[in-house]
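Each structure below is given as structure tokens.
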Structure 1
Amino acid sequence: MPRWLLLPAGLGALLVAVPIVAMALTVDWANFGALVTSDASTDALLLSLRTAAVSTLLCLLLGIPLAAVLARSSGAATTALRSLVLLPLVIPPVVGGIALLQAFGRRGVLGSTLEVLGLEIAFSTTAVVIAQTFVAMPFLVLSVEGALRTAGTRFEEVAATLGARPGTVFRRITVPLVLPGLASGTILAFARCLGEFGATITFAGSLQGTTRTLPLEIYLQRESDPRAAVALSLVLVAVAVLIIGLTRGRRDSLAEGTA
């Protein structure tokens, strides 16, 4: 490794580390417990963890098949589909929230029909899950599709020539081969769900105990009580670091097992 890489690498690390350290240094530690254990803060944290878990599960259920289709297909239709799937990565989350509102809101394309059936999605906990899934699924699709392309199709073709059915090949050959990439995608998706703000507040609103996740609570506290906002921000960082650390260890063990 060239030694000159150390300078920009160090600057990059400082760019990430200094704001986090500064936040930790400015927290009102004497009143930290009271700041983060209010009813509103606890409700927001628990709601964030619940909805992020459900949204990540949806990302897995929908994203793995989607990534497999993209990795094993080619042509103009596949390119167009890939561009559409990755669109939430490049548009502002607020724009994604507006798009969801136009689709599932009371006056939306699908929302008006769903309301007749007694289903109201916008400004509900379901809306939080949909918003988080919308913005997080591309991270999982990117990771899994890349892992599938890297793994190639040799083992799948051998299994097929031995008489294995496509479903069996996918379940017993394809998925185990891409477990490290799948773990990485799951980590990214969960982290993105946990920190989602723009699409959530636009599509789901900010109702305590129903749609107000921890990022929304931090934003509201920033206006009324900056000390509480800093403390809650540190809690969110700590939860994210804990989740990433646990799942990263699991990913490394999967990579070793696959190797």
Structure 2
Amino acid sequence: MTPVTRSGIRLPAWLAVPAVLGAGLVGLPLIGLLSRVDLGGLAALLGSPASREALRLSLLTSLAATVLCVLLGVPLALVLARAAFPGRRIVRTVVLLPIVLPPVVGGIALLSTFGRMGLLGAALEAGGMRIAYTWVAVVLAQTFVSLPFMVLTLEGALRSHDSRYEEVAAGLGASPGYTLRRVTLPLLTPALVSGTVLCWARALGEFGATITFAGSLQGSTRTVPLEVYLLRETDPDGAVALSLVLVLVAAVVVGLLYRPGRQA
């Protein structure tokens, strides 16, 4: 039987085999996770002080990181997509590097910069400002790994959109700021929403850079992924139950971003 796409184009029948294997490779572990969840124990776990504190901290820091990603990522994507300057390709490579960089390496890089003996950390410590192993470090680590998703999403949208609307606005005498607010950003709204949600989801699930740069201090830097890691050693069933929370959040994010009929 030859698979038929929604557009009516026929696909080779052999594609079904690797497609099913690929779906199974991702889906079966999630089914295995669900099979081990004790729903009765989930309510008790989420009611524990450690879990509530981890959830609170994760929500606050991930939202703060998302705000930073919007404030910094949108201008950065606009400059990379529309401005011409020497070294633009190098800047783009550096900005997107955290996507492929192991998070723990990103944590070491942040520690080397903002740590007590880091590039900027020593001066900050002398001024009475400590960043490493504080909630600020959590936000910076989450922003470090999430910002490239905003840049990648918006830059791709900018390159695919026709710039004639902006050219017409400029030709009619609109200032660059007015054109940005009334023409460019409205055109980018779907991509901006997608990039924002992706950044928030990535920040919420961040682990490697956080534990390296911020540590795991209960009530201060221990987010939900870190709490899951610690529970894995002392309470495996609790780790499974708390993992379910992150799986449900991820499912909601994916469902919102890729629901049928939605245009990116």
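Nothing in this text is a laboratory measurement; each read-out follows from the coordinates by a stated rule. Note that the structure is a prediction, hence the values are computed from the model and not measured. Cβ atoms are built from the backbone, for glycine too; each structure is taken alone.
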Given -25000 as the derived value for helix-only ellipticity at 222 nm (-39500 (n - 2.57) for each DSSP H run of 4 or more, over all residues; to 500), which of the supplied structures 1, 2 does it correspond to?
1
Between 1, 2, which one scores greatest on mean count of other Cβ atoms within 10 Å over residues 132-139?
1
Please state which of the structures 1, 2 yields 35, 27, 16 when semi-axes √(5λ) of the Cα gyration tensor in Å is computed from it.
1
